[in-house]
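Nothing in this text is a laboratory measurement; each read-out follows from the coordinates by a stated rule. All values reported here derive from a predicted model rather than from experimental measurement. Cβ atoms are built from the backbone, for glycine too; each structure is taken alone.
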Structure I
Amino acid sequence: MVFGYSKKDKLKRKKLIEQLFAEGKAVTVFPLRLIYLKADFNDGSILKTGVSVSKKLHKKAVNRNKIKRLLREAYRLNKPIYFNKSETSYLFMILYIGKEKPTFQLVDEKMKLLFEKFLKLDKN
């Protein structure tokens, strides 16, 4: 797996997103929450991921977009480290649930903790 976040790795289909929120399980490492669901894809990707920031907590679109860029970059850099040997396919939605604007260092550190917690739960 490479350090990429291509079009086939993005979670876009409304039907899949609705299924993820209806049937998925959650893991939280404040200020991040990961909602995940096992799935099978025809396009060969292992993970399909989306990011979201609450409009209620972050009123300005500029701030929401900045946080989403930080989340995507932290995901892109950490994905090969944690999911390189994964045989199972997953749907992921990463939510930012904090009220303050984060730094990249905070998001990156919490993303690593979130993936470690997810892998620990997934093995059980």
Structure II
Amino acid sequence: MVSTPVSITARCPIRTTLELVGGKWRLLILHQLRGGALRFGELRRLLPDISEKMLVQELRHLTDAGLLVRHNFGEVPPRVEYELTEAGRFALPLVEAVASFGQQYQRAVVSHERPDLTQA
């Protein structure tokens, strides 16, 4: 039996979650991979606002965290795919909950008139 380090078990689970999937891009990457493996270029096209450097960094983080697996096919030209692991698939309800919150929030803002504070 492998023991979990005390530093991980004693931590706040929300903090752990934010360290794993927080930030601007990680949930979006998980969301795009929900349907199956994608190549780097496909992810880049699906997330046009992310820089190549940032996408590489975020994919490395998610892979190191065990949420993604990187498949290198050893071909020329290089073919690399990213796919959710079991732990990554376990995070999908979180992605869906965040998307649901965003939809509900957008509807609430649109349906309620707010005063125009730019006019005196």
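Summary of computed values
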item	result
Source structure (of I, II) for volume of the Cα convex hull per residue in Å³, computed value 181	II
Source structure (of I, II) for distance in nm of label points 7 Å out along Cα→Cβ at positions 16 and 80, computed value 2.2	I
Structure with the greatest value (metric FRET efficiency 1/(1 + (r/R0)^6) of positions 88 and 112 (r between Cβ atoms, R0 = 35 Å, to 0.05), set I, II)	I
At a computed 24 (relative contact order in percent (Cα under 8 Å, 6 or more apart)), which of I, II	II
Highest-scoring label, criterion being distance in nm of label points 7 Å out along Cα→Cβ at positions 56 and 72, among I, II	I
